[in-house]
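**Q** Okay, got some structures for you below.
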Structure 1
Amino acid sequence: MHSTSFSAQNLTKYFVSASRLSRSVKQHIRAVDDVSFEIHSGETLGVVGESGCGKTTLARTALLLTPPSAGKIFLNEKELTNLSPAQLRAMRAHMQIVFQDPISSLDPRMRARNIVMEPLSIVPDKTKAEKDEAVAEIFEKVGLNPEHLNRFPHEFSGGQRQRIGIARAFVTKPSFIILDEPTSALDASVQSQILNLLKDLQREFQLGYLFISHNVDVVRYMSNRIAVMYLGRFVEIGDAREIFSHPLHPYTEALVASVPKLSPRNRSKPKVAGETPSPIDIPTGCRFHPRCPYAQDKCKTEDPQLTEVEKGRWVSCHFPL
């Protein structure tokens, strides 16, 4: 059995904003609302959901780049949420993130060598020569030419820039990495190269991934398990193949149905109706009920809890499919 690399317990992030009607009235935006999960070494948990469901806030809060409102975070069984800033900084070498946009996440004034070397500043007792060696080694592993270490970001293609972002995340040899929409800014051919690179690196280093995307196909390709997120909460968690072969939550069913099929005869349209509600204005009862084709009276008043319905399969629904 793999050891647990990363886990979150009841992770919550609320933002407070002024009401549009009155600046003195405060509104709570429930961006991440009581989310728990664990990821084992060598495993990928994919998180999928529509834009605005809280995926990126989950990524930032899980790495404590944004402080959580409540909940606990553990890395290799060490709790991070009660560490001092200095202690947390020392732990950052073990957990990294690859961002969505390789252009905005790389400093245009820094050479590739210095961008990739920057995280090594938090690794103690490394000489300049050892840092140079680590940078050259990871640069080659991500498929970049070591001769290009002195280039600036604008001198690379989009796919190469994302490889620099990946090299920066891996250079400290972390045990856990969050991948926040790492291929959504890339064209399809480059996208598959980057996904395969991430799989190869995971096999080599045996680290855990939290892979976030709105692209259902990409999440299916990358993940061992999948968590479906809706309005700040996980509504279904399970084995990737199980989630796709028989979804239990109506929202999961709609996401799976929305994936384009190659055969025109099999093309199905998503069954989910309407727009995602605002996280300020979350419906009472089940938060999905206004868009659910199967909603009953109970769904409008009672909030369903995430319940394990079979081993490793969790769903938040009064009437699972």
Structure 2
Amino acid sequence: MTQRKRRRKVDCLGLGIIPLDYLIRVHTLPPPGGKADAHDLCIQGGGPIPNCLTGLSRLGMSAALISGLGDDIVGRFIRDEIADESIDTYFIVKKNARSDSAYGFVETGSGRRTIVLSRGIRIGPRDLKTSEYPVPRIVHLDGRDPDACMRLARWGRKVGAIISFDVGSIRNDVSPIFPLVDHLVVSDAYALGFTRKRTVRTAIKKLMAHCAGTIVVTEGTKGATGYEDARFYHHPAFKVKVADTTGAGDSFHAGYLYALLKGYAMPERLRYGAAVAALKCMKPGARAGNPTLRQLNAFLARNPETYD
């Protein structure tokens, strides 16, 4: 890295994968062995943490990304795209490997999608340069490189940051990080699968044995349920015309963390998360629909309809 003046503080410092998404729109998802004609193609950056940071930046928050990219045309495209969102890319590590990519089919009408990730990049603890990082208000993690996430979470706690963790599905055991987490926001697929429970509330109760912080479970059109200060909270999902659900959970994190940074209580955090996720779903891709603060406030001011 070249020397530069160090930024002293940042609202959110994120660590996670940053693939290039190739999203193909089809009328109906083909069955195994089946075929389908594509009628649209969307190519844009993805990854839970970069998607969330994009959402936060559009809402007026400062953000910096730690990730790994190959020195290839894909990596350069991804870096330029994220930099255009005013996200600090200085801490992205250049690797002698191909950049990550993800391939997905999106069903017209329902917005359902099927995604396959191809990883060529790994980030290890030695790749982290904590002495160079700005002091963040929030450290946001995706658990894809658990050893690096563990180190950054420990560093974050030392400098007084809030630790936020996004888990969307069961791929590897990330539970050792849970004791370091202040806000564990996971999908219902992960919560129910990890705990082997049948309801979100019983899953949250079991997750409490692993994480003493706030726990939130997102449930798609069923909304989101949170637990904080010995109390359950719920907010329904907003009804919108869905184009693509890719990245909806990442956008929920953006709204939730924005409200957390503003000092809002749990009901408002869930409300902002639901609103940002809904607006994202109105456009294809994981980032294009993330709203500005003005767009978000205008949406909420209309008192939009919910599924409940």
Structure 3
Amino acid sequence: MKKTTFTIIGWLISIGLIVLLATKLDFTSILNGLMRASWGWLVLAAVINIFVIALKAYRWKWLMEPEKKTRFSAIFEATIIGMAGNNVLPARGGDWYKIYLLGKLEGISKTTLASIATLDKLFDGLAILILFGFLSMHSRFPVWVQRGTTVVSIVIVVLLILSVLMLIHHRRTENLRDELGVISRIAKNIGSGMSALASKRLLVLVFTNSIVVCLLQILTIWCCQMAFGRQLDIWIPALVYVAINLALTVPSAPSGVGPFEVAAVLAYTWLGVGKDTAFNIAIMYHAVQFIPVTLIGMIYYFKSGVGSLKSKEVELNQEA
């Protein structure tokens, strides 16, 4: 019931924002801008975005390493299927399907994988906050971005503290199982997914990966700007990137449609870019993330199937 309510609220927010945005745009100007776009820049943006997904898969590989050394191919498959799922399923259902796939392929607890997923999001958030802090020294931000970033910062700090506490609990109860209560066992499994926090090598790898992912996403937005002939300062796509990621915390339809475009348009117009051009850049950046990822994810999805998953599971057991 709660999930259905959350989904309905998300759809209503997306529809409301799309309708509101549509009343502010000149669709003839938008169509003309799309016709004049340099599609080579958009193809480059799509290629960079796939490379970003590969880097995210490597980050998961490192985060999972204390639990189990996992094949990159399996993680990439689950990652791109999960991202494709987020593009078409409500309530970020692709994230849960990714956890299901990795649990099936690698035999890891779903609770542990869920905690790894949380840690993965936390490193993404940390990289964006560091970017925000750096940009704040060189430029101003809209008030709604500043306030949103403050809220997200508090959430991330609280979650990091909880993650460390869960890890400590896991290590203290490492040799215990039957003696633990239900809640304590769940906390122990969650803590096992946080084990990468105890490794300096993994922390450096994961943190560096997160910063590079952040910078490449900004480069992707820059390529979309160039497709429409807008040679803007590099801090401008960085601001837009921060704004979009804040907006994606709002409940919405699959793929964040609505909040994604509105956040980008608000950021660009605040910087003096016309609404129609801002919308074209936003929708092409969204398309770069949606179309190739969804198509590739669907190919992997139909290629895997339940039977394929079982055969891979048997193969892994034989190798062990």
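Since every read-out is calculated from the coordinates, none of them should be taken as a lab result. On a predicted model such as this, the values are computed, not experimentally measured, just so you know. Cβ atoms are built from the backbone, for glycine too; each structure is taken alone.
**Q** Work out the source of 6, 22, 38, 23, 10, 2 here, i.e. which of 1, 2, 3 gives that when P(r) over Cα pairs in 5 Å bins from 0, in percent, for residues 54-93 alone is computed.
**A** 1
**Q** When volume of the Cα convex hull per residue in Å³ is computed for each of 1, 2, 3, which one produces 163?
**A** Computing volume of the Cα convex hull per residue in Å³ on every structure in 1, 2, 3 gives 163 only for 1.
**Q** Here's something else I'd like to know. Can you tell which of 1, 2, 3 yields 2.0 when distance in nm of label points 7 Å out along Cα→Cβ at positions 46 and 86 is derived from it?
**A** 3
**Q** One of 1, 2, 3 was used to compute FRET efficiency 1/(1 + (r/R0)^6) of positions 38 and 230 (r between Cβ atoms, R0 = 25 Å, to 0.05), and the result was 0.00. Which label is that?
**A** Attributed to the structure labelled 2.
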